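What follows draws every value from the coordinates through simple rules; no lab data is involved. Every value quoted in this text rests on a predicted model; they were computed, and no experiment measured them. Cβ atoms are built from the backbone, for glycine too; each structure is taken alone.
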Structure P
Amino acid sequence: MTTRFAATPLPRIQDEWQRWIAENLLLGSDAAPIAERLAALGAPPAVVSAEIAAASSSPYTQAGTAIAARLAKRDWILESLARLAALRPPEVPVLERPAPGAFLGDHYAANRPAILTGLIDHWPARRWTLDHIEALAGNPEIEVQTGRQEDADYEIRSNHHKTRMPLAALLGRLRSGEPSNDYYVTANNGGHNRSALAPLWEEIGDLPGFLVPDPTRDGFFWLGPKGTITPFHHDLTNNFLVQIMGEKRVTLVPLWETQRMQNHMHCYSRWSGPEAFAGLPEGQRPTAITCTIHPGDILFIPVGWWHHVEGLDTSISLSFTNFVWENDFYTAYRSYGAL
């Protein structure tokens, strides 16, 4: 009687390594370094060769290769723009009372940041202090981002950090002057605070020629202590960041350097802050442009530009997106998940 023994199947490489093989092939890696890496981890050479061959011949990988080639060309275009932009000084120009038409041509349509001064001197909001806010708004329950220190992804998970407290309790903490990044009133709290702090909006003036009055989208309110950090991210619109009280340091990176920004999800970056750029090789280091905004300044942050914001004092800011010019860049946006 003859017994037939089934051939022992080759062990299977885990899904995560199959994805890694496919990703590296799509990025243009040769088979040899991929095989060497897997062999160093103990994968049998026969299994590695079979997996790489299967991935290389897969019609799915071949289709992905065509898409990767298109993305590589797009990266080349962006890199060319970055090299041309490097011919200009890395600075944010300060514009004293610019005319709307000049600002449109030189900055808004050109996707270039700027600091605008002298445009909100007539706003009653320029007199805001913690005491004035308390006298004007009373003691409503407001929404605050809290518990940020315990969560490295506090901005991505902002919905998990919403807390409500009396305005007086928040102002009491701010008056202590103790630096903190653990609590902050941000634009993510705007849904509740727009009505809770309605009296404040009566003191926000206009910016004719720049902004369209819009009761449904007329500004976002920011209030926090010295030490607040808004980590690197980009917005889906052009923005005016209006500084009312205190100072903030803003680090900007152009949108054409997105490939250097470790953009792993939606509009967020893995870089914790500009200090992370210091040890990077020149070709991998983003071009960072830093400026400080003071009370009365308006920082124009162009759509797609990465920015990191640090509170240098207890500060109050407002942000606006209701420009008189085209600013709907979010409707066509599709990349909300992991990248």
Structure Q
Amino acid sequence: MPLSFRRWLNTGALAAIMTLVLINTAVAQDNAPAQFRIGYQKGSVSLVLAKTHQLLEQRFPATHISWIEFPAGPQMLEALNVGSIDLGSTGDIPPIFAQAAGADLLYVGVEPPKPKAEVILVPENSPIHRVAELKGHKVAFQKGSSSHNLLLRALQRDGLKFTDIQPVYLTPADARAAFQQGNVDAWVIWDPYYSAALLQGGVRVLTDGSELNQTGSFYLAARPYTEANGPFIQQVLAVLTQADALTHSDRAQSITLLAKAMGLPEAVIASYLDHRPPTAIKPLGDTTIAAQQKTADLFFANRLVPVQVDISQRVWHPAAQ
């Protein structure tokens, strides 16, 4: 057993979680598939902690667990759609693009919004001080991501249309390089990339997601997989919620482990956690479905997706299992 993990076992927080895992292991095996492939991103705190502590492996010892990292949600849902992974976690926009493209993926869980963890950045010495002043400027972001939504909502709030800016579609890593080299005027990005840029200096926050009515992050799975493994998915999401709770019950150790896993300074992780509310994964309720539908309608109205989608047709209801 690695030394770091042994130290964690001596803490009350992880010991309590491991007790729950062991108690439920026998029951879990009745519903567990032979293998489970889960997609995650660098900033997926719940998933990274669960992976680091092997919480899913402990809960489902007879299941072969595979962890596959993706740079952003669109790439993850593409893999989910073609059957390369079984479960993925993304922001609010990738599922809308996937549904518009015909992917038969189901929303199986939702995390609360993290409005302070996603921002529009400009260089510290930029003459741009308001969102309205982005008109005519180059703005970098991942197409079809939650940052796409943040930008669209911020523009709408300040009286601009999406066509008023020059969108530059880049992955987070490429967008950061373009921003640092002065090839774009603004960068829309989420944590931990945001915290890394903030602590590096030379940037200014133009706006964040506060008061923009974002819906949160979602967990998705293919319809056939969900219908065949519903109880298992519920148990997986419960373990991920327990993993996220460690960021509050043992913040210092969580920062250390996340920093090592993500390859980032501890100060960046501390800033990231400061931007996150307590995160429990729950089934989608009517309010969340309505909010996500409103977002989908906004993207369709701006001709950013080719067809209008009905979110309610892609929501899994565990009670129906």
Structure R
Amino acid sequence: IRTVFARKQSDERVDMLRELLKRKKAAGLEKPTHRASFLEWNYQSELYAFSNRIGENFSNSSLERAFTQRSYVLKQESLQKDLGIDDPDRVLEDNRSLAERGEKLCRDFVARYLRTALPSLPEENIQSIRDHLLQPENVANIITNIGADELILTSEFPTEIQTRVSTFYALVGAIEESSGKERGALFTRDFIIASLSGQDINALITPENKFETLKEIFLREGKEEPEPRLIAQVGTNTIIPSFRVGIYSAKKHIGTGDGESLKDAVDNASLNALWKIWGVPDAVFQFPYQLDVSKVLNNNQTNVLASEWTREKAGQKAGR
């Protein structure tokens, strides 16, 4: 009797779960719920926990101001007017001034850091890497990853990318305002520069005409024009042939590359030579992520432009 009763209960439970799943699908996707809708939510406690989590001390209400979007301020002002409150006790400030301050520091520090880490890289490539690091999607993901998304005071939910971007910059601005420029730069290093980890920066700085770029550098330096030479080839009559090309100048080997065609091999050999003379790390893990922040902030020089680049000029700049 017990076995029959248990089996009947199990069948009824399965039928119930199927019906619930059917109704859930018919209702459509569940809308995301903000944590503020839960009873245990305490915004001030969340701000305190967040500041301790990232290891920063904020002065007065600067942290809350960094999370306050203009749309939230306008919404609160509208609600107060509807309630007949013309002169509220507390006037909310949005994060626009902090975001402007933080973005300026971020863009300036990231460029200085890259110039310090890669002093021989042409200035245009420094700008390319910086623009990649500060893409809205990358910056917005940082806010999500550090658990700050639901702390943003805004009229929208889920938050838009640009809202998270301005919040990140406002956080940097609030840190600079509370603890100084060096702490703001350190925060930028630990989150923006560190996001380079695992990325191939070579793809961001590859010139369109590799061999021509290399040749122009040698001509500006008054040296013998580089010359590609075929070192080895295998499988020339197969579907996937392989060629190895070396680049030489004045009988000196300066780069090697492989490819499925002679053109690809020459391009890769030219890139290999360019990475060597530009001082680009062979692997991502060789990139210096822990440079001294004060040293970076004191680096006021820009790198040499690609159209003017020579090893002599780059060496003078690298010597600072």
(message) Looking just at FRET efficiency 1/(1 + (r/R0)^6) of positions 67 and 219 (r between Cβ atoms, R0 = 35 Å, to 0.05), which of the labels P, Q, R belongs to the structure with the highest value?
(response) Q
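Out of P, Q, R, choose the structure whose coordinates give percent of Cα pairs over 25 Å apart equal to 61 when calculated. Intermediate values should be presented prior to the final figure.
Values: P: 61; Q: 50; R: 65.
Label of the originating structure: P.
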(request) Can you spot which of P, Q, R the value 4.2 was calculated from, given it is distance in nm of label points 7 Å out along Cα→Cβ at positions 187 and 235? (result) Q
(request) State the single structure among P, Q, R that was used to calculate helix-only ellipticity at 222 nm (-39500 (n - 2.57) for each DSSP H run of 4 or more, over all residues; to 500), giving -17000. (result) R
(request) Could you figure out which one of P, Q, R the value 20.2 for mean count of other Cβ atoms within 10 Å over residues 35-42 was computed from? (result) Q
